[in-house]
Structure 1
Amino acid sequence: MTPPAMLLSSDLDRTLIPNDRHLESPQARPRFNTLCQSNEILLVYVSGRSQELIRQAIVTYDLPQPDFAITDVGASMFKCQDLQWQPIVEWSKTHQAFGWASQTYQRLRHFDQIEGLHLQRIENQTAYKVSFFWDLNNQRHVLEEHILRDLNTLRINANLIWSEDPLSKQGLLDILPPSADKHKALQFLGNFLKISEDRMFFAGDSGNDLAVLTSGIPSVLVANATSELKQEAVEQAKRNQTETRLYLASGTFEDTNGNYAAGVLEGFYHFFPQLYKECML
């Protein structure tokens, strides 16, 4: 009997893409490409990037073409076949059920007037994602209280995704429909494809990956993630009783250092050693 497909999903920036100060194992990305050539594996990119920026990254960093792409921190989803990316409209309909529409962006962009928040460029905004920078000198819980109060006044249900860019030292805030984040999107895709959680894998490095990393989906936090995030992920996984499904890459796998794609490979091998060996033959 043919086993069900394996859904291998990964964040891009600072996970597969080595755009940070840490060293990349030179053989890691080619090995990742080999792994993803297996007919058993469905590759999913799960990123804060837009569809266009993911396409650019694939070319720039010589990444394999995905089978699916979850973009805009989980707000949008595409089936990718023969370089054609088709939106999965069933996912968009889940957001519309919460009342999100084109005018929602216009209503939320005025949060730019809140001290400590700054609206990101127009190309970073979509119908289902409104993105801001936030000043790390401001206390996050104070900003969050202000935002939640204003959302309540506007009668808008929303999901707040907080993270930090370690290179620019800026805080990032994405406001999404309640139905959207990386974890909810992967759950939806798994159900859509009839793939169970134990045949799913995720790799990430940042705050907007925490919901997946600590969800119970077998996941790896790559070695180049910050020590603060590693601690937060471990603590949250313990609270969720999912610590056995979270692996922290350490650079002990073969001859790689655990950073970026090397960490992805290390984590995949940790959870699925036999499948890894079969794919790499």
Structure 2
Amino acid sequence: MASPVNLLAIVGPTASGKTALALDIAERYGGEIICADSRTIYKGMDIGTAKPTAQEQARVQHWGLDLVEPNEPFSAADFKKYATEAIADIRSRGKLPLLVGGTGLYVDAVLYDFTFGPKAADSQRQELESWSLERLQDYCVKNNILLPENRQNKRYVVRAIERHDMGDSAKTPLPRDSHIVGIATSMDTLRTRIIDRSEHIFGDDIEREATLLGKKYGWDSEAMTGNVYPLLKSYLDGEQTLPQVKDKFATIDYRLAKRQMTWFRRNPDIMWTALSDAPGYVKSLLVSE
């Protein structure tokens, strides 16, 4: 498909309907999906990260999944390099790249061609790493620094502070042939969807997945400190009941959705539309009447 759009991004909070929309658009307009999600990059973390299912992946080509082992580091700079190469590959075959996800830094790094400077000076990094997690989080709040999705991971919070210090000078304007569609969803609707998802995600399969990952990588592994896995461990250890972990998981996911929306609302380039109106808007971008 020869499209005037070089890159189409579909963003929004967790449970907003991005996946189903992206699949429909990719099938209709000859697209391939690049998942911009800091959780689904990990191999073996399928159910706990709400990774696109095997059936969904079979419908269209997906990129950005299963990139590293859960004990391996992977940064926004790594994602930008990977996604940029994927976009070039997709376009070279006449396909439409769809950048889809809720990890705002991943999305913005690609869309605005972020320049990631050298690693922070050792002295600054050492000082930040000497602080407690609570002190780092408090510093972010007091200095209006957006906390990362996994705010319980000390390394992620340190990187958030470093990125803030880097400022906006390391990005470029959005290219004219790139567009961002945001899925506008009320927080009440999101809360309902998240609660429904928490009711269905827990079962024998997720318990087996978490147990296998915990044995292979250790429950203290960086990737295992986020998502649903710490809650599953507390359940498997008999520290919490299943209803308790379901309720806590829904609360955590809802807080994630609010942080994601805080990030995206700052971007004036996003065209917000209801999920039901998004197909029509996308058609207006891709199809010349």
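Quick note: the coordinates plus some simple rules give every number you see, no bench work behind them. The structure presented is a predicted model; accordingly, all values stated were derived computationally and were not measured. Cβ atoms are built from the backbone, for glycine too; each structure is taken alone.
Identify which of structures 1, 2 gives the largest calculated value of volume of the Cα convex hull per residue in Å³, for residues 103-262 alone.
When volume of the Cα convex hull per residue in Å³, for residues 103-262 alone is calculated for 1, 2, structure 2 comes out on top.
Of structures 1, 2, which gives -10000 when helix-only ellipticity at 222 nm (-39500 (n - 2.57) for each DSSP H run of 4 or more, over all residues; to 500) is computed from the coordinates?
Derived from 1, not from the others.
Out of 1, 2, which one gives 1.0 for distance in nm of label points 7 Å out along Cα→Cβ at positions 15 and 271 as computed from the coordinates?
Among 1, 2, the structure yielding 1.0 for distance in nm of label points 7 Å out along Cα→Cβ at positions 15 and 271 is 1.
Upon calculation of relative contact order in percent (Cα under 8 Å, 6 or more apart) from the atomic coordinates, which of the structures 1, 2 produces 21?
1
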